[in-house]
1. Please state which of the structures P, Q yields 10.2 when mean count of other Cβ atoms within 10 Å over residues 16-23 is computed from it.
2. Please state which of the structures P, Q yields 0.55 when FRET efficiency 1/(1 + (r/R0)^6) of positions 104 and 152 (r between Cβ atoms, R0 = 41 Å, to 0.05) is computed from it.
3. Using the calculated result -10000 for helix-only ellipticity at 222 nm (-39500 (n - 2.57) for each DSSP H run of 4 or more, over all residues; to 500), pick out the matching structure from P, Q.
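No value in this document is a laboratory result; all are computed from the given coordinates. This one's a predicted model, so the numbers in the text were calculated from it and none came from an experiment. Cβ atoms are built from the backbone, for glycine too; each structure is taken alone.
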Structure P
Amino acid sequence: MSICPYYNMKQSRGRPTCRRIVSETPEHRYFKPAGIPMHLLREITLSVDEFEALRLADILGLYQDEAARSMGVSRATFGRIVETARRKTAEALLHGQALRIEGGSYMESKHHAGAAKAQCICPKCGVTVAHQRGIPCRETRCPACNTVMLREGSEHHQALLDKKQKKQTGETQ
């Protein structure tokens, strides 16, 4: 497996963490025992990629190698992620602690989630067309401006969105 070009550069030492592919983000991001005020609870943070690992392994019942491919990591890395997620979840349940789901090194991807209605998107004008199975989006031209299209939710599309967001935040400051 090659080194991921999309690193989480917040890591202070050691090798940077590659962003994991997440197909579903949590609908609810906070869980706590009923009847106990928040200020009395210890809080445990479960990252979004750890949440995804639990979903793939324990809800969908995927084998670790399948789940690892879905998240774009090695099987060994997936094993470490799911082990940490299970430990944190068990600790919160057994000790009556709050569980917050946020952060982590991830990117959302409908493409890798196996979405039934995959789309090709134009990076220039934003036009979308239905993806034709067997034909990569990069071989498809935008019907409006003739620009090479990207697979919606792909790493290239996510990188383009990140670049546009950084450019917008740079202009507003």
Structure Q
Amino acid sequence: MKKEANERRRQAQEIHATVRMLRLIISREHVHKLRHLARDHNYLELTLPQFNMLIEVREQGPITIKKLAKTLEVSSPSVSSMVDRLVELEMLVREQNPQDRREVLVRLSPQANQFVLDMEEHLLNSLEDLLEKLGADEAQRWCDVYARVGEVLLRDYADLLMSELKK
């Protein structure tokens, strides 16, 4: 029993270390590509938190500042300032909520949507390169393991995941 617990701990540490490396590399690659694409799209002043906001707005669709602040776990005034800046950069668009004219929604501009798509394409290309280096069999095993992990997470954390998706 103790031996199995020790082995699980070792495996957990190995997975944690690998996930940290992967996150670091993807983050660095993402930031490098973000700067490159920002220059190409003339968004030189775009920060990583602003980019994260763009991704969230894209995933959520038109969203209120209050809901965006809750989702990003940032104060409404901070989100409002970031939204103001992204509207100036023509990356976000403000519009009245058709269901409640008192509410203002923000959504991605067409050029910001393309910018986010370009970043996602870069990330997918980076992952494809990694999978190619692993080889077909290892890549498939990795996908199988991630699929199984996803099933367990969906089963064990369904309430948390659903509440996050509703934000």
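1. Label of the source structure: Q.
2. Q
3. The read-out was computed on structure P.
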